[in-house]
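So, here's a batch of structures to check.
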Structure 1
Amino acid sequence: MITIYHHPRCSKSRETLAIVEQIATDQHLALEVIEYQKSPPTPEQLTQLLQQLGGDIQTMLRSNEEEYALLGLAHADAATALAVLTTHPALLQRPIVSYNGKAAIGRPPENVLSLFKKA
């Protein structure tokens with residue numbers, strides 16, 4: 001199953017969604033679209049995404065948001081940042097696509113194609 005953490009008002013998220021919809025159709029894969037600002041990810045989902053992205057919490061955070069600075073996330077450890085993301089989902093980088101135990105951020109949208117390359 002392909003999972004995308006999606007924000008419909010974001011052009012990069014919409015572009016990435018179009019890419020994964022096509023891949024899901026072509027490869028007959030299930031697709032789960034999570035509008036993370038309406039349904040924030042659980043701490044467990046965020047921890048799993050962090051591992052799938054390689055473990056650098058800063059890659060998951062939108063550092064250009066005002067709340068990022070106000071909450072002092074530039075030097076926050078992973079546990080603190082993950083806790084903040086559960087209550088401030090707008091700080092989650094978008095979009096994030098998860099597939100087959102790995103994840104990629106769709107900035108640019110073509111970044112997610114690496115998840116579907118055959119070894």
Structure 2
Amino acid sequence: MLRFLIDVNLPYRFSVWSGDAFAHMRDIGETWTDTRIWQYARERDLVIVTKDTDFSDRAMISTPPPRVVHLRFGNMRMREFHVLISRLWPSIVDLSAANRLIRVYQDRIEAVE
């Protein structure tokens with residue numbers, strides 16, 4: 001089963017991201033550098049879920065773990081965000097198992113092997 005590390009720039013309380021398969025950076029180290037987050041995720045085989053382009057860029061030049069889910073849409077109301085991610089999450093999880101990088105847009109999902 002995949003386990004996910006939710007970046008600090010994403011909602012803390014979110015029903016889709018609850019349970020043992022999820023950790024949020026607010027509970028681990030809100031002020032950690034990207035390198036420290038990357039290493040933490042690599043050591044624990046976690047998929048990083050983020051809006052930060054730095055992780056997406058790093059995923060393109062390294063081999064998993066960690067894998068990255070890059071949310072590539074701008075700011076939106078929290079309710080709209082929840083509806084969108086709730087609808088897309090099953091596909092994101094499926095694609096994350098076989099791909100190093102998943103880019104999620106409002107209108108599509110792209111996977112990079």
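Every number in this text was worked out from the coordinates using simple rules, so none of it is lab data. From a predicted model like this one, the values you see are computed outputs, not experimental measurements. Cβ atoms are built from the backbone, for glycine too; each structure is taken alone.
A few comments on the model shown:
- When distance in nm of label points 7 Å out along Cα→Cβ at positions 41 and 81 is worked out for each of 1, 2, structure 2 gives the greatest result.
- Source structure of the calculated read-out (relative contact order in percent (Cα under 8 Å, 6 or more apart), 24) within 1, 2: 2.
- Cα extents along the principal axes in Å from the coordinates reads 33, 30, 26; which among 1, 2: 2
- Among 1, 2, which structure scores highest (criterion: distance in nm of label points 7 Å out along Cα→Cβ at positions 33 and 57): 1
- Origin of the value 16.4, where mean count of other Cβ atoms within 10 Å over residues 9-16 was derived from one of 1, 2: 1
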